[in-house]
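Participant: Some structures to go through are shown next.
Readers should treat all values here as calculations from the given coordinates under stated rules, not as data from a laboratory. No experiment lies behind these values; they were computed from the predicted model shown. Cβ atoms are built from the backbone, for glycine too; each structure is taken alone.
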Structure I
């Protein structure tokens, strides 16, 4: 294993520039209570870990050595005492092959709040959270979570999975097969390397509490996160049965290798892919092996991962774990990443890729920050009060009640969960707990 470190800051400005926007990690005033930033300033660095021996499907199909070196870059946010110019990140502007307008580049820049290369705080250790993005995304695609959680006393490492580009159906199949092979492996590898860094007592390792680890996966990151938590895949599944069995060694549901890292204490799966019948990757027995607490986040009209027979099926089937499921009513699949850059408004394909038909993306960002903070604080910091923000009543937020006298106004006051004897979602402002559901179940 080798480690290299280099800058995350973009080297040049682009016409497609969002650096004048407010950093996505800073919640709006309408965000629920726990979305607000914590007391720490935030630093950011990028490291690269090298796995010397990883199964490689592209090399195998080309008739070369199927075991190859894999480089895994990681953006890391962490608490610091320094406060400097916010980092500028580079994002991707994805279009279907052959549809990119001539004036649209492949990348754009957007602003963060973190200070590039800042020294970590000199005292204390903080739980580690690993973030794993969706197919075609990039490490900083969930910077709204990375920076926000780091300000609250976490070290947050977001993986750059470097999904293979594609131009047609054969290259798409190769790219997606490579993604299925590497999501879980990248997650477990990065956890192992950061635990080793913590054990070295050097640099960022001095502030990592390697006994308290959380994992957040969006879409294909959620596909990997379920396996990282212990649910091995079925080789006979419609998704994986075209991949040579030797390349799946250590990933399948009949292998003890799939024991999760012992320090993994919390998993968030945002719109996880791989459960819908057309591509179902797990057996019911495999799901029952997970005993790590889970938070699912879903749109009930997710047309990529599926809801009733997809994400909800995962929630109902992971019976060995305590779990919650936050549901965005009328939400589709784009409930995981950063909001869309302003110039996407001029291009339908770009808007369709970044955005939600019904939900404001900045609203989704604040709600995700709130509930993920509660979940991580509960399971990684032992904050008993945090659980009350998850165990909300009623199940459908629309049915909550917060009575006030005629002409009354509550302003930005957050609900305590019990408003004059009426149940209303804790941490939300009056009138603003709308269009959501929270389901919960205990391990059997």
Structure II
């Protein structure tokens, strides 16, 4: 059954001056002694769309978001040009508006940014991959120094190709990036983890499921401390079925930690994102294919209690639902997850937001672009209890894909109620 949480907030105005004077014993005219009625204004913390720029006449996608403050938010993605090349896309929110920020283009054919992390106003990282004509993907790392973005070299990898999907920081001298590489000898996709020590990037040995068969893919990072870090991803088995993959850093080595699958017979059990409230309260989300004939997915949420991972019930919308991103609200027991769903094959894809209140996951209303054939949220970040950002993309039929940015913040309610916010 679908559950919703309702939040009602009212701001009461100050007592009118004439009422105060009367209470102090002043003689007031009869007309002034008529009771005054005030309707309190209701304010709701809800999701709303925020305009974000696009590169004209091209397809624009946002894949990752990270926030340092309500005046310092970064989003990254890529643009597919009219000539079918791809270039990295970086946008910044300054507290008033989103703006495109120039970023390096290391290759003329493909350059995508998939993850971003912020440390300070003069220290941010973005990762992804690039490729040239006839070339395998190569890992891409970019750094913000407070003035501009520039590429940072990473170590040579003895493989036919590699890419990064996520980045996270413990500090300015302790940054991690994860992804995958294509082993040149086995032709299998394997895990890739690199570390920044404040001076250079280095490859850190990481395990793979044995036998890896088709490969291992790392998609997301969650940092708790310098000796407590989690990575989520997917392992593709010999039978070409996707299984969940979770790995942990204990300060000296990475190890695979057993994780459940929603349906062991399913062709797809994928983890897309991970977030941590504490060392004994870690969450990973994604989706699993419950109807392989039609390719329909259902949400997948897994929890670490300090001893083991377990599946926790999460709601679904429509006939196919997926969770793509998750963030923890620091200092609370709450989390937010975002994704997308559709009701039927001829209906548009809609945004999906869910909240964990410490006891259960609930679907919370989120806006969609009217008339769009697709609305997708891929990443979410949290600044405080009532301040979250989510990014993705939308498409209007007959037009190009456009960036989608949504913000959860205080807003007045014209109806005097806060339904499903």
Structure III
């Protein structure tokens, strides 16, 4: 607990000092100034004494978890247990990594929540938090200042209110709906429950021939019996295996806007896992850099999705180079059956690129590997921009060399049968899932 004086106190004190200076040599004026100063001190003490102690009770309400980059509301339920009104300034202590804003849109750190709470009454204040980082975070204590009736002092008190909160990758329902609409699938939006139909090898049902159907799917025996053209429907195969591999090496720490490359990779990986599990496939997870950081064997079900998300919550980039040969050998040993191995990584120099190609090549033909990388918008801009200065010429040449190295790596991977995806950050999730669906539809597994 602490008591601080207000600007009103200093203003009155300044007036007393000015009056004292103006009354030099005047006994009556000096006495008046001294009396005014004494009255100010007495009034300040009385004002401080009249502020009720420990009169405010606060209960913070948090969501169970936050989604990365998605705003959430924090509520503070305030209860005045005294009969006197409280003129309050309330300041919560969210994690410093969070962006906290008041309902007016100002930063919470610069604009405490203010209100006058009548005696024996309750009121709820809210503010918004957003985190661009994943992981476990802590809310600390709540502080408030109650202003005295005369406005001369404020009593500051602290309410202990520690709380833990976890920030998950973006697995919000809104994000799932947007993804479903982008993919043109009502199934992913949860509108009905039915098998995924495509060009898979598992027979699903028969129906009357439609003008858009392929002739190769016509069942001529059933057509002869019914006297009408009958076509076979197939559903994409289930129980196939997908291993999501995410590079935690130093290159994945590079920022693109508010997020790192690793963040974009994780959000895409979560959606990919969600889609594959919904389609009945087995999904596993492998996190790596210079060694194996985490491995979860492919399985099905809701519990597997929860385990994947939990592992990705605390995944952080490391200041290490990825050891592709070690990682892919490990993945091959752990997965005897044919597996679609999707590796989220980044390639910058020829040495790294060579290591990636040499590490992935032995996976073929038993497995189907794919690399997923983010294209650097700054690099593309430097290539397309017409240089005007010597520095811009240097940047253009350097960017072109990096881009050529990347293209050589892509061609080398493709020549060995490795699938590749390289798109801007905002397109990563959709492009990755589209390629997965293509693999399923064409029965590459």
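Participant: Of structures I, II, III, which gives 32, 26, 23 when semi-axes √(5λ) of the Cα gyration tensor in Å is computed from the coordinates?
Facilitator: Only structure I yields this read-out.
Participant: On FRET efficiency 1/(1 + (r/R0)^6) of positions 43 and 123 (r between Cβ atoms, R0 = 25 Å, to 0.05), which of the structures labelled I, II, III is highest?
Facilitator: By FRET efficiency 1/(1 + (r/R0)^6) of positions 43 and 123 (r between Cβ atoms, R0 = 25 Å, to 0.05), the leading structure of I, II, III is I.
Participant: Kindly point out which one of I, II, III the value -11500 was derived from, the read-out being helix-only ellipticity at 222 nm (-39500 (n - 2.57) for each DSSP H run of 4 or more, over all residues; to 500). Please report the intermediate quantities before stating the final value.
Facilitator: Values: I: -6500; II: -500; III: -11500.
Matching structure: III.
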